[in-house]
Structure 1
């Protein structure tokens with residue numbers, strides 16, 4: 001079943017693949033004004049897509065439950081881990097995670113989608129493109145200006 005977010009997710013995956021194919025090692029080391037390197041952002045996006053994938057699989061098996069998350073605390077805890085991952089491996093994780101979660105999203109039922117949407121505490125986002133495109137916009141802006149705070 002095709003959902004409204006399906007096309008946007010597919011377009012964001014294509015945008016990811018296109019962008020990463022153009023990145024040099026120097027580009028991957030550039031740092032945003034908020035302290036994440038380009039490579040670390042790819043690891044960050046992979047983690048959040050993996051979280052959604054795990055939740056979808058759990059909810060398909062056991063039913064929808066609460067899955068609260070403090071996004072700010074998670075992101076701060078993830079930052080050193082994301083920076084420690086080899087930049088090219090971070091890209092691979094990002095691409096494979098996006099592919100996997102989007103494929104899983106294509107299998108959800110309307111009933112599951114309604115259950116998830118009814119549970120406000122899940123902090124769940126079916127449209128993965130929103131997160132990906134936000135960071136890709138940051139990366140594109142960073143590349144246009146030639147770098148933010150320098151490599152990290």
Structure 2
């Protein structure tokens with residue numbers, strides 16, 4: 001997915017501050033994805049890639065890397081959050097707060113829930129958005145991630 005699936009005006013987005021913008025679809029985190037991430041990042045820790053050893057831990061199976069789960073935020077945001085009309089490009093601007101609350105067991109499905117916490121725009125120049133993000137794990141009480149995520153766009 002190249003970017004957000006819909007767009008909205010500065011005024012409409014400003015009116016949404018304090019509200020949920022949307023929830024992404026569910027994404028399956030399976031062992032081939034975990035293995036590919038481990039290979040790409042050179043993070044070969046056994047709780048991610050060795051089902052036998054990981055099965056003997058408190059996790060009872062392999063688990064996704066926290067950074068793998070975090071890396072899914074972009075595609076989740078593309079689905080859940082509208083683009084700002086007229087934006088030429090947008091970038092990740094960082095996190096004010098980020099916590100890995102619970103593991104994502106292999107073969108779990110995750111989704112992102114996005115609340116627009118703040119939105120500031122200089123029309124014709126740039127904008128900055130702050131989202132409260134929760135990454136939920138299907139059939140799990142605790143979320144995998146809670147974060148305050150910043151993005152910026154340029155007109």
Structure 3
């Protein structure tokens with residue numbers, strides 16, 4: 001499943017990427033009609049917080065989120081769009097939405113020495129060069145993804 005999030009949902013787009021979903025963020029100033037056309041063209045689910053009626057969308061999947069709360073939004077996506085928050089954790093760059101690859105030996109050398117002893121995985125973004133390893137940031141984010149998965153399963 002692939003998503004296109006409205007600008008106001010930048011944080012949620014990052015969480016969807018953390019869960020492994022191909023998720024793009026609407027560019028500033030893009031019209032609703034253009035967003036809908038892009039979703040159709042790229043087979044994406046449009047995620048918005050807009051309360052106003054959208055232009056006719058035919059068979060396009062649109063998910064409207066009503067809550068400000070991040071956890072409530074995560075649960076709504078699990079219910080309305082069948083999002084599995086443990087889909088493929090940390091396989092996409094959180095910023096660039098590019099599929100990550102295994103880190104090269106040169107990239108591994110840039111990871112803090114103590115972290116290199118962790119079991120991995122060690123990944124890199126081919127677009128921006130960001131490195132991902134099982135350090136505290138990834139562990140905290142993984143714990144939140146698992147928590148959301150558990151909440152969704154309980155419902």
Out of 1, 2, 3, which one gives 46 for relative contact order in percent (Cα under 8 Å, 6 or more apart) as computed from the coordinates? 1
Computing helix-only ellipticity at 222 nm (-39500 (n - 2.57) for each DSSP H run of 4 or more, over all residues; to 500) for each of 1, 2, 3, the value -11000 comes from structure 3
If Cα extents along the principal axes in Å comes out at 55, 30, 25 when worked out from the coordinates, which of 1, 2, 3 was used? 2
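Read the figures in this text as sums done on the coordinates, not as results from a lab. The shown structure was predicted, so the numbers you read here are calculated from the model rather than taken from an experiment.
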